[in-house]
Structure 1
Amino acid sequence: MKYAIALGALTAALSVGAGTASADTHIYVGGTGDCSSQQAMAQANPSDTNIPVIYPTCPNTIEGGVTAATQAWNDNCTAGCTLEGVSLGAAVVSIVGQNVGADQPGSTTHVVTDANPWGEPGLLSTPSWLDGIADQVTGATPGMTVSQVPGSINRFNVNDLLADGGHQSSLGQFMMLLDIGGAWGQPGHSVPTGQPTNTFATPDGVTQEVYGSPLLWVAPPGP
């Protein structure tokens, strides 16, 4: 089921474009439970203008995130900005990015997704026996899909079950499940840090950045 949002206020908000900002403006959208997007800002560059999206309700939802992130974009992105979302927030910035034409010719809006369950290698990009767990962790509607934004960047840890489990064997998914919180010393479902160990492009035009070393039975993604 393709996930779409139709909000009367959305069209009105996108048509105003009242705010001003520079390309160093960075809007962050948190994941499940990060209702004020403070955890999403953990790796923020202090020299940028960093704006956390505040979800209208907590527990947070994708719908609420889209409404709030659209308003943040409208208020701050006239001169350019980056929309960055983590986990649940990755779906939010993907939807908003598509709505505003991010990363398309002439656009000054760039999208970055972190630990994205709906990314090309993500667990929710293909049917899996673990979909129920993923839906509970992310707060997603069962069967929901969210397309990546062509031209955007998707960053994830290689052992992240939610962000890199879609192409794994059952054994690989089981190992990732055991490490979902980084229990074995390898980062699991979290914002990647350091430098990528592999970078490749998927057919939809998204740059995939892979971080970390794979556990036993975990297949590294990429060509």
Structure 2
Amino acid sequence: MATTYICGDSFASEDPDYKEYYNLWHEQLDTDVKNLASVCASNLLISLQVKRAIKNKADFIIVCFTSVTRSEVSYKSSSKNLKLLDRFYSLTREDNSDCDLTAYTIFVPSDALALNPKQQNLILEYNKNFYDLYLAIYRDSQIIENTLQKLLDSEIPFMFDQGGFEHPSYGDDVRKYFKKFNYYRSDINLWDFVDTREHRPYFHIQQQSVHDSVADYYNRRIKNAFDNRSWSGLGDK
């Protein structure tokens, strides 16, 4: 069976404590699914997920990007020689003992459970004094563009959701960026379906009808790609 890899932040993740209440969109795909998405992922971490999906020869890749208010730190020394992606702490992984890196939200580092209170305060103080939004927007735009180019070069069928990167809820135009890759842009932005930014459930979207419609959309796009065999875009967008 063909394998679809999911890369992204919490909107593409799961929450074990809510598993019996929801049938998430990525759980309804008509392919085998490998989900690399993680809660609070930064765009740099998402780029590592995509790198792994390409290396593992995915048949299809769905990428959900995130806000620029995410970054990464090392929170302890590591004695393991692990790949970068495997070094990141994950809220949905049972054993994080070998991890030494974590992504976090700039002004709410307490959400990164890997960080102790002293580390959280240091990060909060640092970002209050030195964080620049416009520099972060430029940095992440380059990370995302590089990631999309790698996907294009891989010749693996893919689609991307710009997600929280300069989402209209922040007062900007979501279609402004990455025009070169519009052919592969999803018609669906998962960040459009959230009325609250509550931490739980991790995947945020609490309307089952939304998960159903998102799954239907991606199933049609995946089928279109496989039917055409050579991927040249979405065709019927």
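With respect to Kirkwood radius over Cα pairs in Å, the largest value across structures 1, 2 is given by 2. From 1, 2, which structure was Cα extents along the principal axes in Å, for residues 122-169 alone = 30, 22, 16 calculated on? Source structure for this number: 1. Structures 1, 2 were compared on distance in nm of label points 7 Å out along Cα→Cβ at positions 58 and 194, and the highest value belongs to 1.
Assign the value -7500, calculated as helix-only ellipticity at 222 nm (-39500 (n - 2.57) for each DSSP H run of 4 or more, over all residues; to 500), to the correct structure from 1, 2.
This figure was derived from 1.
Comparing relative contact order in percent (Cα under 8 Å, 6 or more apart) across structures 1, 2, the highest figure comes from 2.
With distance in nm of label points 7 Å out along Cα→Cβ at positions 114 and 202 coming out at 1.9, pick the structure among 1, 2 it was computed from. Among 1, 2, the structure yielding 1.9 for distance in nm of label points 7 Å out along Cα→Cβ at positions 114 and 202 is 1. Computing mean count of other Cβ atoms within 10 Å over residues 98-105 gives 17.2 for which of 1, 2? Computed on structure 1.
Structures compared: 1, 2; top value of mean count of other Cβ atoms within 10 Å over residues 146-153, i.e. the largest, recorded for 1.
Taken together, the values in this text are just the output of simple stated rules run on the coordinates, not laboratory data. Computed from a prediction, not measured in an experiment: that's the story for all the values here. Cβ atoms are built from the backbone, for glycine too; each structure is taken alone.
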